[in-house]
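Once you scroll down, you'll see the structures, which are given as structure tokens.
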Structure P
Amino acid sequence: MRLGVFINGFAARDAERRKAMRECLESAVRSVGDGGVVAALVAEGETAPEVPAGVLVLRVAVKTAPEAGGRPLPYLRDVLDAAAAVLDVDVFCYLNSDLLMDAGDAALLKSGAAKAYVLKSHEIDACSLEDFRARRFKIYVAPRPGFDAVAFERNWWREGGRAHFPAGFILGEWRWDTAYDAIVRTLPPGAGLSASGTYHRRHASAWRAGSAGGRHNDALLRSLGPKLMAVAPSAAATSHTREDTGREALPEVIVSGAADMMPAWCGAWERSGNRNPVRFFADRTWGAAARAVCGRVGTVEDAEAIYKPIRARMKGRAEFKIGWMAKAEIMRRARSEWAVWIDHDVEVQGDLGPIVEYAMKNAEWFASPVYASFCQEDLTEHVAQHGIIVYRPGCEKMARWCRYIEGQGDPNDEHTFMRCFGGYEAAKREVLDLYRPEWYESLQTGAMPIRYEEAVPRLQNSRSTLVHWTSRAMKAPMLEHLRREGRGTLPRTPCGDVDAVYVLGTGSRSGNEELRLSLRSLAANCPWVRKAWVVGADPGFLSPEVGYIPAGDPYTHNKDANIVAKALAAAEHPGVAEKFLLCSDDQLVTRPCGPEDFEPRWLKVYRSSDPWYGKGGNAAWRKRLKKTLERFGDGAKYYQPHIWTPMEKTKVREMCRGVDLATAEDVTIFSWYGNFVNAGGRENFDHAFAHGAAVPQGALHLAYSDAAWAHKSFREALRAMFPAPCRFELRGAEAANQDGRGRAPEGGDALKRWLERGNNCGNNARVG
């Protein structure tokens, strides 16, 4: 496909701005490939910028948006229409003029993976264009907030695709990018792709969120309806502020391997919650689909220049063995001071931060699980397991290893490492051991069963940060495991990953049957929910599909403080999705529904003079509610519905910062959170609350009191609604085999105490 890249051209007064524009265009010229076009579109009557060789200056008839408050800014759709009319290409791409583009970005746009693309850029240091071309820069935020580029198949746009995008969004103002991303992600399957790509060098922010044009764009986005707003990132998350300017660069993650493993790997990576920049190295076996999938979570770089000479030396070898030999040289291409190599058959389930920080603090240049620390291996050949490596790519020893490999016929990177550094004992001194049961698990760890059929479920149930499905025979089980219930794909809904977090108290009078029924309603009616979590007491029947975070109820002065503490525990857990529903076990949904059905709802607008808060039953709770609303003053909304409530981890952490839950009384969670984030929403909702024996009919959201549950007929009616066990429950022999021990908690001191109680199998104890 022929690619056309263009900017909105103007004659900048500032010399630095002119330089950035010129270098943006130069990077595009080098990236577009054969038949590509790079252009600056200039509105009629405007002064054209100076452009480098190979760039077209095209005059187009676009008008200035009057809503921009006097700034000479056009409507984005007008600019895209003009580009589609004058650029004779297959795909055309608008690029913010302070960005840099590379060949990987161009390859993604020419892949045919979608009809419409939005690209979120990586924040890099203020490097020169020469340093960018040589990959000598640091990545600070991957990706940065907001979106900086959009692209479309030209024929699709002209034949009706443009109709998906409202005409009024002003280019160069706040929220146009949020809107276009939300629209792209709600297009039919295969039509839209929201991906990471392009690079943005740090500079002082020019954004003005409160400008006339920004307010216009925000109002237009909101007018498109709640379904689109539910998909769009929050205003705060896309404000393009520079609060992170002092942030140190995160270590880059380097991945290469078989193309068919990439969707599963990417799906696991996204669910893990890690934010490191990821760079994939693709060989000739990678097709457009694999490149597109990887482009959604990182950047894709062509590795053929590395592979070609190795193939020539190893003619006749299997491709995967050639990949082994290329591994060290690919690792060496990382741009950060420290980097992380992860094999394509390693399932990332948790936060890499503790592992990487430990390695950076204690290692000279190389860290990986050491074989002798966790299993019996042929120690004359193996020093460390190279499925996960934390290392310094610029270290001379890294270069030495690469030079050594060039002269070897053995493709095994572990063998060559040992020989390069003088045999087992000498090489071992080069490696910091990263093996801990909570960090890493594979077929080679501890007392892993030798029998294949026993090893597979053990890996499936592992809660280690990294699960390594070693050996080629294990690739198919890994893919089956990750793809089961859609878990090995990228987000299944336009809103991205959403989890359900249940806060659970102690002392259930019904064997936690209420939780069981609620989970069944979740599984049956909310297939878009990625994973369920339980925070609190362990009910004893949870399958590996449910994460468990132990928590007690320490606050006697305020029941709501215990709920807040559990919500905060979920928000601080790296495995929980950024967006989640906060759920109670006495709530459920009665029919299939989508994320839009959980739009924030409120019951009353607070007025300090309203006597309602001092009357009626449960005076203590009404007092706490009133104190919560007093935080925000008259006009605050009483959010206290008995339905699952959408929240974001980042916002929960911000809300709780500096609050002492041991003494706080003004923390009824739903009203606190809803007003803290200014959730808006609407009054009243499709909701029923049962107090008696009869189950209300017709409502989507159903909650009930202890009095209702006390009625046998009520319980039987709920059981009839959800009679079958679901994916969140252990069944039959599985439950019996627990032998009353329950699940291991997800790490930390609680895990230590659990292990000390004897719930383990040697040094290969399960986490979760």
Structure Q
Amino acid sequence: MHQRISYILLFITAIIMSLHIKAQTAEIKGSILLDGKPAMYATVAVSGQPGTVVSDSAGKYHIRHLPAGIHILQITGIGFDPAKKTITLKPGEIRTLQINLLQAGGTLNQVVVTGTMKAVSRLESPVPVEVYSPAFFKKNPTPNIYESLQNINGIRPQLNCQVCNTGDIHINGLEGPYTMILIDGMPIVSSLSSVYGLSGIPNSLVERIEIVKGPASSLYGSEAVGGLINIITKRPVSAPHFSADFFGTSWGEYNADIGFKLKAGKKTNILTGINYFNFQQKKDYNNDHFTDMTLQHRVSVFQKWGFDRKKGRLMSIAARFMYEDRWGGDLRWQKKFRGGDSIYGESIYTNRLEIIGNYQLPVNENISLSFSFNQHDQNSVYGTTPYMALQKIAFTQLTWDKKKGKNDFLLGTSLRYTHYDDNTTATSTTGNSGTVNHPQRTWLPGVFIQDEIAFTSRHKLLLGLRYDYNSYHGNIYTPRFAYKWTMNGHTVLRLNAGTGFRVVNLFTEEHASLTGARTVEILHSLKPEKSYNINVNFNKRFFSQKGQQFSMDASIFYTYFNNRIVADYETDPNKIIYQNLSGYAESRGVSLNADLSFTNGLKILAGATYMENPITRNGIREQQMLTEKMTGTWAISYKHKKTKLSIDYTGNIYSPMRLPVLGPTDPRASTSPWWSIQNIQLSFEGFSTINFYGGIKNFLNWTPNKGNPFIIARTNDPFDKEVQFDASGQAIATTSNPYGLTFDPSYVYAPNQGARIFIGMRYSLK
């Protein structure tokens, strides 16, 4: 009996004590929102308290048994910036707290503008847009944006000349001329500047890079056939007060990138960026007595003015100046040999000026005026071949964004004027009075309309049509269609279709025509190309209860070309023959991107693309030259939170491609092997304002000379002084020329720069 009473008293005592403890503790509960929507699987921790809680599928959280007092809540997760909340709790208090989070840069919900020419959430855009923040490119630091793009799936920087190291950007196997390059939405990099225009843009001023793969001509014009790359610069008001990034390599490359902002009065912010790159080492690891990499000296200055206006209306103006001096060739070359036939060298002086402006009109409607101007002056000599070219492009555009019911209209008109002059046959005519210079002056006025129809929150339809009038080729119509189906909050299906139209200037786009001993032959007057494109995109996100996130982005693409202009390297080894394809060309394939983020600091980005780019003529189908069928990229990162150390492993891999050999006697491989460029980097972020990093680029030491007797043909006789030709003009085999070759630097598919150590430092003052 007494034992039973003891148990009862003990039970009552426990209840009283638990009630007392509960009365002395507090609770926090509520919801976590991201852009007004529930943020699932966000981790909430309280400083000094054991354990964490994770928000459920409705964004709800509940933390119990907290002691009274001041607490700091730390909210972390995938897809948003970490947040902190300070809260004071009274004994027994049950506090309801709603936490609003901000999107992290580069996430699926980040605001983009490229796909529809208006600010919209990436998930809501009917056009698939890939977004890459500066953090992505810091995983493999490079001195220019051209090289930075090498770790993006479906994009390959393609070198076109082993001597001058010029190149362009391939998207899904389509060459550089099919890719439009924008800066802040303006068509700055095109035609003559497509080779060097991506050099020297200060990385400190880049907010993000947006990429659209597929047709975009209805908004951006005829050059956006294969896709476009839009480099978005930072707003002066939100940029850091000062930033600096310095790094050097064991090859002797030195790069400096500096950005700072100032205030000019109460309503004006000025952002300045400076990029300086220097490489003056004559490297010749393949022992052909030619430089493995062009020597370069480049300086670029960018300045952007932002103005605070009533009602938040936008107004900005920016300008950039770039100067570059580069040369490659015989190790003995000096400037005194420029243009001569004694020592071979390719020397390029580039002066470039850009101006970009944006002004939102002071009216009730959302009407904006944007404009740009760029001047590209190139003084170059390829051996004894001079190429002096001047290009000026002026562009202005007026857009009106109008919402009415379920329709979101975008109406616009634009005018583009291009002045191009050089010393080639492209701008001259020969008659009875001799050769007369005729610079090309092309006017391109245009109008476009786009209607984005939101039938429901899950179904959107986009219709677009653009009309341009080319002063040389007449009327151009480029329609566009896009459909977006949001299956649920984490699954999106998109369908895009459109047409393209491209006018070609060989000398501005094909630098292979200027280098080496091959001569250019144009069989007939080249007609503009026409293309028809369709793209299907599927995006899916997965979450785990532990806060891990996995996203998958898959695309199927197809492009059909009429009048495709092709370069024939095979019919005659002494020539590059350009002509409109009598048959047709295609570009088709499938692409997959995967993004895995773990709560332990591990992040994996990986992508793969399979594509075919066949040319069909006379019933015979063959793969295009210098186009791989398979490519893969990856970026694996791990950050150890306690030591503040991060490791990044990046790389790419490419399948074989057909190469431009000089005929059956050429000992160089006619097909490339599988090849890969891989990099490793270690970073320390233990200081609030200074970060240190270093690593090895191309640590596999892959270069295209592996397995080849030589890369550049006949570096011993670059002016073909000892080459003998038969009656038909073909080189014949002799004792001094056993393979019967001419000088040829166009055999190129991979960077000729081997392994090198790099080390750098970043400083940022916000």
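Throughout, read-outs are computed from the coordinates displayed, never taken from laboratory work. Remember, it's a predicted structure, so these values are computed and weren't measured experimentally. Cβ atoms are built from the backbone, for glycine too; each structure is taken alone.
Quick check: -1500 is what I get for helix-only ellipticity at 222 nm (-39500 (n - 2.57) for each DSSP H run of 4 or more, over all residues; to 500), calculated from one of P, Q. Which structure matches? That value comes from structure Q. When distance in nm of label points 7 Å out along Cα→Cβ at positions 477 and 525 is calculated, the result is 3.8; to which of the structures P, Q does this value belong? For distance in nm of label points 7 Å out along Cα→Cβ at positions 477 and 525, the value 3.8 is produced by structure P. Of structures P, Q, the largest value of distance in nm of label points 7 Å out along Cα→Cβ at positions 213 and 421 belongs to P. Each of the structures P, Q was assessed by Cα Rg over 2.2 N^0.38 Å; the largest value belongs to Q.
Assuming 22.8, 82 is Rg and Dmax of the Cα atoms in Å, for residues 429-628 alone as calculated from a single structure, say which of P, Q it is. Attributed to the structure labelled Q.
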